[in-house]
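Scrolling down, you'll hit the structures one after another.
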Structure P
Amino acid sequence: MAYRAPHTVPAEIDFPAPEENEGDTRLKHLVAPWNGNTADAVIIGMPFDHGVVLNHGRPGAAQGPTAIRRAMLRYGTTYDGDHQVDFRDLRVSDAGDVEIVDEDVPANHDRLTAALKVILEKSSVAVVFGGGHDATFASVRALATNPDTTGGINVDAHLDMREVVDGRITSGTPYRRILDELRLPGSNLVQFGLHGSVNSRDHTEYAKGQGVHCHTMGQLRESGLVSTFEQELGALGESCDSLFVSIDLDVFPAALAPGVSAPGVEGPTAEEGRAMAFAAGADGSVRLFELMELNPLFDIDERTARLAVALLAAFLAGLATRGKNV
């Protein structure tokens, strides 16, 4: 029987244990139920989107974790041809999903934090499938045993810097809460891939006033998207012991990612997304990787789910290079 982290239930999708064709190892063959032992990466799903609804987004991201796992059954090998890395020897486990408590946002966040604390004690990296982006507060809370030496990059169309008003915690509030409640220094946070017409001046000025590094898509086209991401990740690693990289799939244009809570009109290419995910996996300071806001109710031909799996595969390929000269 698989070991259960606190407040979790088995995922709806079971991955096949045996390899079907020798020499053709698929991503689905790599993943096993978590037994509580040490692992290179442990997956956990957060099937909760009430924070999205409260933020006037499209409901459906609660089904995101299952959609990503379902796409994993049909897509992705363990070989990254771009980097010539095979990650078939990684120990990757699935801890299932957080057991959701109705529409209680704080209670569900508490459950994710408790589960992740256990996972992070026993694995090199925790991988979170979302679910609304509000849950990133709970993820970072589990990681940030010392906020001063914790940092990360939010790859997102949106700043998510809204204030919590009357206790209303939404998918638009996580990074404001990370700064205000967790006391993460603003200089330890990078907002990356911001779209040009979806963030208010007040929220932008607040973030910059806290020392947050903010990069819009227009600016990244000038500076070089992947190289800037790598530079920011490297700089964070010099001052922080533990890093997170959270990718909100709405950072990609709707042509690539129609199945999200708030579709966008600009964004990185799939190749740029994979390059960022690989860099995150290769960086030994990154202990938390998130794929958030997949909404299968609006997906087309599993386009967004397959993109999420491609990002996961690139991250795992990067993870397999840690400590190696690749």
Structure Q
Amino acid sequence: MRTAAKNSSAAGIGLTRRADVRTFTVDGTVQRCWDFPALADGGGDGDSIGDAGGAAVRPPIFMVHGFRGDHHGLLRIVEALPQHRVLVPDLPGFGSADPLPGQHDVDAYAGFVTAALDGGVPELGPDTVLLGHSFGSIIASRVAADRPGLISELVLVNPICEPALEGPKGITSKAAELYYLTAARLPERLGMALLQHPAIVRGMSIFMAKTRDPDLRRWIHGQHRAYFSAFANRNVVLDAFRASISSTVRDAAGQLRMPVLLIAAERDDLGSVAGQRTLAGLMPDAELHVLPGVGHLVHYEAPAEAAALITDFLHRRHS
């Protein structure tokens, strides 16, 4: 099925790329992946990068979104990479995806991504680039460590570089933990109401957004309002939250033998610049770029800058 990304006129944002929606099964559940073909008019033929120094293949990019999001959150980066085939699934239990049987932890999500890369989504090979944002960076790094032969490069955007409950920002994470624990202890209906309460979602959005552009801020808040509460049930979001605060990319860093690009942010409340530098130093072949003035929403606030870094990184690796 072919679908178009939803358009938005706020802040001059227009999402126009169209995708084929691929369905596949994992552990008996129906999962969906939005498959955006490379655009022939994206500045080339969609297959290679050519310049005076030679040509490089443009590999497909498989993207993994963050906690409480779905594929919509990464569409601005998709839009900024027109010369690549880009694939973005909803993680199981979020967006339109069925929940998996059992617990929704890092192992389960890594198994889901592995299944997608290893035959679940057609025409993907070992030249595929794996990208993870936020919680997706933990999942992507686990897949890359466990099954390095499935991908060629790894890109981590706003990577989770430090334990959430440690350091000067730990008090914010502890407040979030209390919120999710409260939701878990309430009766089902009340717990779901708390998890999906518009005021809570707006507060999270305000906390994360760093841009001073009022139109872009409104657009970001609208995105969170539309998609941040689209999860299948309370157990899914509680499992995923526990996984997001109990794991980091550091857990797999030393096993990442492929080239790794880390795109961090100067004002990220979930990962300090010092922590990102430490993380990069744990990887055998990594390069780190820190975007100034941006927080944890690089995918919303600086998609063009992130896409430019990705394009340059892959050009140098594949030329």
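FYI, it's all coordinate maths here, none of it is from the lab. Being a predicted model, the structure only gives us computed values, none of them experimental. Cβ atoms are built from the backbone, for glycine too; each structure is taken alone.
Could you figure out which one of P, Q the value 13.7 for Kirkwood radius over Cα pairs in Å, for residues 177-256 alone was computed from? It would help to have the intermediate numbers written out before the result.
Details: P: 13.7; Q: 14.4.
Value 13.7 for Kirkwood radius over Cα pairs in Å, for residues 177-256 alone corresponds to P out of P, Q.
Assuming 16.7 is Kirkwood radius over Cα pairs in Å, for residues 129-280 alone as calculated from a single structure, say which of P, Q it is.
On the way: P: 15.4; Q: 16.7.
Value 16.7 for Kirkwood radius over Cα pairs in Å, for residues 129-280 alone corresponds to Q out of P, Q.
Can you tell which of P, Q yields 0.90 when FRET efficiency 1/(1 + (r/R0)^6) of positions 33 and 105 (r between Cβ atoms, R0 = 30 Å, to 0.05) is derived from it? Write down the numbers at each step before the final one.
Numbers: P: 0.60; Q: 0.90.
Among P, Q, the structure yielding 0.90 for FRET efficiency 1/(1 + (r/R0)^6) of positions 33 and 105 (r between Cβ atoms, R0 = 30 Å, to 0.05) is Q.
Tell me which of P, Q gives 25, 14, 7 when you compute semi-axes √(5λ) of the Cα gyration tensor in Å, for residues 201-248 alone. Let's see the in-between values first.
Working: P: 19, 17, 10; Q: 25, 14, 7.
Answer for the origin of the read-out: Q.
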